Structure P
Amino acid sequence: MADEPEVPLAPGLYLVATPIGNLGDITLRALDVLRRADRIACEDTRQTKKLLNHFQISTPTFSCHEHNERQRATELMDALKGGGRIAIVSDAGMPGISDPGTWLAAEAIAAGVPVIPIPGANAALSALVASGLPTDAFQFLGFLPEKAGARRTRLEGLGDASARAETAQTLIFYEAPHRILETLADLESVWGPELRVVVARELTKIHEEFLRGTVAEARCDLAGRDRIRGEITLLVAIPAKGRTAGGAQATAAAHEKIADKVARIQAENGVDEKEALKRIARELGQSKSDVYRELQRERARLGAGSRGTRNAL
């Protein structure tokens, strides 16, 4: 029987996942699309060439990165509307996930062009399933702001939101090795030293590592190294409302007076009253204003008690 003719690749924009380290993670379908596409849009053509050369793929490539993606859109839409078959890849992982691809996909959809995902390796999900942290509810939040003030503000906002969460969840971030210690320090400041974290480094590569434990333990471990290398996925276990970051019930802690909590946190962490109240609010799953009002009531009761003692004397 004669071989059946190969079915042509359907027109459209193909979002092709590529390995995040181990070349063996490329899928057969991804290789087929990359071979049969008209052209391949690359975050970095030099990086993609290494992959294509390894698998002996000669499809023409061109650059499409965060600085020129919108400019490329017009050219690509003309080709796609004419029945073209364009594959887009990032340096590693899934296009559009903290990488170029989102803008082109939106433009193609708006123009009525088919957008076809070609699944494959992804650092966030790979780290999550091997982390040991909750997987039934999670948020992928990409990279945190580079500047310290903006990063701290972002984490505090997430902390305020998590204080109202009814279920436990895992937050997933990407982070650069030269910023990981600062980020861990900020996490410890916002949620406390018992916060459960996982630092996943160099996923699928020879030196793959999962560092699991409290944020204080992870920061201590990494701070003791001569150098921190490799791409990092950072996972943070956020407890449900009414539980502490360490996972224990917060009921017993709730019986401690707010004033005593404030004094203890200030003494242990060297923070001001405002910051101490923020941490207490997150721990108890209450708003900062409610905690502040309770502090004022305690102080009022204490003042009334002192006056009563003086009158008795």
Structure Q
Amino acid sequence: MTTNIQQKNILITGGSGMVGRNFIENDKAQNFNIISPTSKELNLLDFDKVNAFLSKENPDLIIHAAGRVGGIQANINNPLSFLYENAEMGKNLVVAAKKQNIKKLINISSSCVYPKNMDVALEEEFILKGPLEPTNEGYALAKIFVHKLCNYINEDNDQLSYKTIIPCNLFGKYDDFNLKSGHLLPNIINKIHDAKLNAEDKVIIWGDGSVRREFMYVSDLIDCIFYSIENFSEMPEVMNVGVGKDYTVLDYYKMVAKSFNWQGSFDFDMNKPVGQKQKLVSVNKLNNFGWKSKISIENGIEETVKYYLGSYENVL
């Protein structure tokens, strides 16, 4: 596969988030001029400011990693904000990029865009083929909107190439471990650690623990993004990024418990929402593109627990 690094100046939105911070800190970032404005420096909810910023900076490539994100409870509590803010940020950035004739853009989406309760690996062509999971419908609709906006721009102007990555669930350094806003795996780490600190022998799991989820350590996604930058012309217009394997929620609790050497047991709260039964993305396009996940779930959890123990007082 040929390598084509014409994009020296890279703008990444969401530089203070988990994906953005890990991208900026990666050794490969030193090969580029990374433009990473804070939300105060670039308000993505204001089109005129976004357009002016892009006109001034004129990046060779944009990576859109900004967004309002959260776990299942945050999505249930704030569907309007998750829909409006994510759609508006994506729309402003993508439309301004088109207006400024910025040739290349990588849009970071989410596996929430797929129809609910599908019992097969999720192919990119499944988008809009069925109803969405209600617990994160607002967020999913916003991500689908931005993805389709990129598609339509590509069709409208063959000089522009706006592509979408759909990662599976992510975890790792700079994750959100807050039980009110974080995702499943960082919340499990928080709960098991708290149980160990307080000498508790029970941890409560939402549901019966049987729903399945696919998690990728965030450094893997960053490696894939740099691979995509270097091989941009060969990159599919829309592409899942996953590890090709999922586990049950109970499996994740057991893996985290092992990492903490916590010997307790689990109770199940059947009144709590659990979301989709399964959400495993197909990695056929990804494999054909020439990239594969390198970090095992066990090693990723071990590294995340180390990070959490070193900084949890500052991240809760």
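Kindly point out which one of P, Q the value 0.95 was derived from, the read-out being FRET efficiency 1/(1 + (r/R0)^6) of positions 134 and 278 (r between Cβ atoms, R0 = 25 Å, to 0.05).
Here the read-out was taken from Q.
With relative contact order in percent (Cα under 8 Å, 6 or more apart) as the yardstick, tell me which of P, Q scores highest.
Q
With mean count of other Cβ atoms within 10 Å over residues 86-93 derived from the coordinates and found to be 25.0, which of P, Q does the value describe?
P
Can you tell which of P, Q yields 1.7 when distance in nm of label points 7 Å out along Cα→Cβ at positions 110 and 126 is derived from it?
Source structure for this number: Q.
Determine which structure produced the value 1.33 for Cα Rg over 2.2 N^0.38 Å, calculated from the coordinates; the candidates are P, Q.
P
Any read-out appearing in this document is the output of simple, stated calculations on the displayed coordinates, not a laboratory observation. On a predicted model such as this, the values are computed, not experimentally measured, just so you know. Cβ atoms are built from the backbone, for glycine too; each structure is taken alone.
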